[in-house]
Structure 1
Amino acid sequence: MIIIFGVKPRYTTISTGQFVCPHCRVSRPYERRRGRNWFTLYFIPLIPLNSLGEAVVCTACGLQFSPDVLTQPTPAVTPLDRFVREAQADMDSGTPIEFVRQKLINIGLARELVDQTIEQAAGPDRKLCPDDQLTYRSTVERCARCGRVLNFPSR
């Protein structure tokens, strides 16, 4: 007879809410979780073992942070700051600058405000995909459309 046993972590959600994610740099939903190891027999958790502590998980990017991230003061946000941070988060995730510009226009921002937001969010260094003619923030490694590695600087 084969006996299968082991230890497996299990997490329970303590609370949820909104916080400014240190990675995303914008307000995102979070789950505060508590972890504990369990002794398992045939993959069924039977006996609780040691506590793994608590963590705050950003539900947008999936990264875990210490619970003290919830005590950090929320930065004062002007509408332009909010648009810049959201545009920067979109660009860092691989969205071409042209698509971010169109998104800002579609939500009703004036062209001057769109240009100002893009300049602040994208920064001075940019990369261009020669196949698709799409421009990316310098932190992006591959073209979102064709997958080509971006090595070509553009201004």
Structure 2
Amino acid sequence: MSALEALDAASSLGVRVRIQAGQIVIGYRREPPEAVVSLLRANESALFMILSAREMATATLAAQPPSDCSEVRWARAMHGLKRFVDDGWSDKAALLGWTGLELFRLPALWSRVDLAGAALLIDDRRVVAVTEASIVIETPAGASLKFRRLGREHLA
């Protein structure tokens, strides 16, 4: 069973899995079945990647926009980021090795959009693929754009 399936199984039983002080912590009201705990333990490294990315996404969604970013532009960036997370692409990217910074970094100034995480650049475009090397989005006109991970050009 995958890390995502383990998280879903835990969630369905009311088990909360989070990161605290650099470790995975399991919270519950009623003790979960040992099988679920075993699944979580077996997927610990993948869970850490997923949960770390989710934490950074949450922090970015709650952040104030850069001072030079218009309200409209910020709303579009947050909408695209939220869809990226809600549609499960964030979890997939984390499992493929994308870091929270690569996905959700918020530049101090929007004029330095080249420093932004890829998820902030999605806007109203549709994500069609996430690989170890790139995130591919489709524009409303049907064109494809590819965000490549720096230093990994040989993988694209």
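The numbers here are math on the coordinates, done by the rules we state, and not lab data. Being a predicted model, the structure only gives us computed values, none of them experimental. Cβ atoms are built from the backbone, for glycine too; each structure is taken alone.
Matching task: 30, 18, 14 is the computed value of semi-axes √(5λ) of the Cα gyration tensor in Å. Pick the structure from 1, 2. Computed on structure 2. Consider the structures 1, 2: one of them gives -13000 for helix-only ellipticity at 222 nm (-39500 (n - 2.57) for each DSSP H run of 4 or more, over all residues; to 500) as calculated from the coordinates. Say which. This value belongs to structure 2. In terms of FRET efficiency 1/(1 + (r/R0)^6) of positions 9 and 65 (r between Cβ atoms, R0 = 30 Å, to 0.05), the structure with the greatest value among 1, 2 is 1. As an exercise: distance in nm of label points 7 Å out along Cα→Cβ at positions 41 and 81, calculated from one structure in 1, 2, equals 5.7. Which structure is it? It traces back to 1.
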